[in-house]
Structure I
Amino acid sequence: MAFTPENDLERAMLQAVSNPSAQADFYRLLLSSELVALGTMADAMTLETVQGPAGEFHPVFTSPARVAALKTRPLPQFTIQGRRLFEIAVGAQFVLNPGSVPDKIMKADEIDWCLKTFPPEGEIVVLQPKVYPTRLVKGLCVLFTSRAAIDAAHLAFVMRTGIDTEPHPLIGLEAEGDVPRLAQEIFEAGAAIMPDAPIEVVYLDPRGPLDPLQTHLLSVPPFYRRALPPN
């Protein structure tokens, strides 16, 4: 049986398990919320580790109640915003709420995707590019044709006031399955084609609730749409 949620992050986590359209809210809250980490935070951060089949993971929790559910000996712990934790522990792997149902493995590539896809809040301005990124679009179309999970992709150029100095591409992805893995492939392709331009990827679910930016992306004709199989 799933745990009883204590806060907005835990409610979003439970919804994201069964509803893909809720995953974006979960990731945003994961980065902006205070998490409970096992370890110490003094001159430097040290984290407890657990061994899993895929290597070492750091346990981290969404509330003190989830720590208590672990039922282990008392360990030093501290609270830290999710974004700051993941930015300090670059390349590390985490397990969220071990000992509770559900828990979640957070591998390094998924955390990297989160940080790139959900940057710190700032007013988002949608702009027209000075030069249309033809090479990027063609390269992504080639990639997408071999990724059956991708239904369509939309492109906009955005800039966050007070954060960005230049507009950069934002890819709106209509897809099913492992969206963080698909996004990582887009980041890698973008870095090879446009190494000086950061790329953001957002998940679009036309059936779910949309924020204004997602609504705008869906209004833009897709630069890629999967061809329907012949009847």
Structure II
Amino acid sequence: MRKGSNRYNNPFFNNIDTNTYVNEIILFIEQKLNLFPDYLKNSSILQNLPNTIEGENKITENLCVFFNTHEKKYTYTFEKQDNYEFQFSNQSTGKGHRTYDTGVILANTKGNLGKIVVMEAKRLPTPGSKREKEYVEGNLGGIERFKKEVHSQEISNNLAIMIGYIQGENSSHWYAKVNEWINEQLQQSTNPDISWFEEDKLKIDLNFICENEKITKYLSAHSRITLDKINLNHYWMILN
């Protein structure tokens, strides 16, 4: 497999320890995400959500607002470098958008260094016809887009995030269903440009604890066409 490390050259990050920030972003998400379902209910957007991708985008837009509001009062566990802070930039706008849903960027009052983590979000079940397996595969398939380097190809760290908005059934149901869809790709990939392996399947993160049990976390690792493997943290929340 050819390596695409030359895509990672970003001179703006030369003096910034982005790995420390990425670890802090994960810590922040895992501390705050369990508060989002109630926040969303109080925001009243769950009523009359379009049964299309636009409904998914509205949830993601509110998730970014939620995260950025909490970041303002968040105490970092390390001394910020040049006062850089992370911010969640919503990209899920426009009908049929083809970019990632959210980019987590580093910025201070002097400038924006760009994104260091990509987040992709999917509703479970995915609304609309012919989109049932979109968490995994297809033109807008979440995992597939990481594997074929549509998402996160320009970021040096090999970690990205997927968010699952559960609006029917429960996490156990979708855990089995998503791995079933991945197993189908193992038998025969619908995209001839990418290959699927056992490690593509989601595994429960036994070290993750959510006090109100609204969030579950899974881990997976995925080969890519030209780049090194990427690891995905999957966070699923109950919104029904």
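Values quoted throughout were computed directly from the atomic coordinates according to the rules given, and no laboratory measurement underlies them. What you see is a predicted model; the values in this text were computed from it and never measured. Cβ atoms are built from the backbone, for glycine too; each structure is taken alone.
Of note:
- Structure with the greatest value (metric mean count of other Cβ atoms within 10 Å over residues 35-42, set I, II): I
- Comparison of I, II - label where FRET efficiency 1/(1 + (r/R0)^6) of positions 67 and 203 (r between Cβ atoms, R0 = 30 Å, to 0.05) is highest: II
- For 0.80 (FRET efficiency 1/(1 + (r/R0)^6) of positions 91 and 131 (r between Cβ atoms, R0 = 25 Å, to 0.05), calculated) the corresponding structure among I, II: II
- Relative contact order in percent (Cα under 8 Å, 6 or more apart) from the coordinates reads 19; which among I, II: II
- Sorting I, II by distance in nm of label points 7 Å out along Cα→Cβ at positions 139 and 187 from high to low puts II first, with the largest value.
- Percent of Cα pairs over 28 Å apart derived as 30 - corresponding label from I, II: II
- Distance in nm of label points 7 Å out along Cα→Cβ at positions 27 and 123 derived as 2.6 - corresponding label from I, II: I
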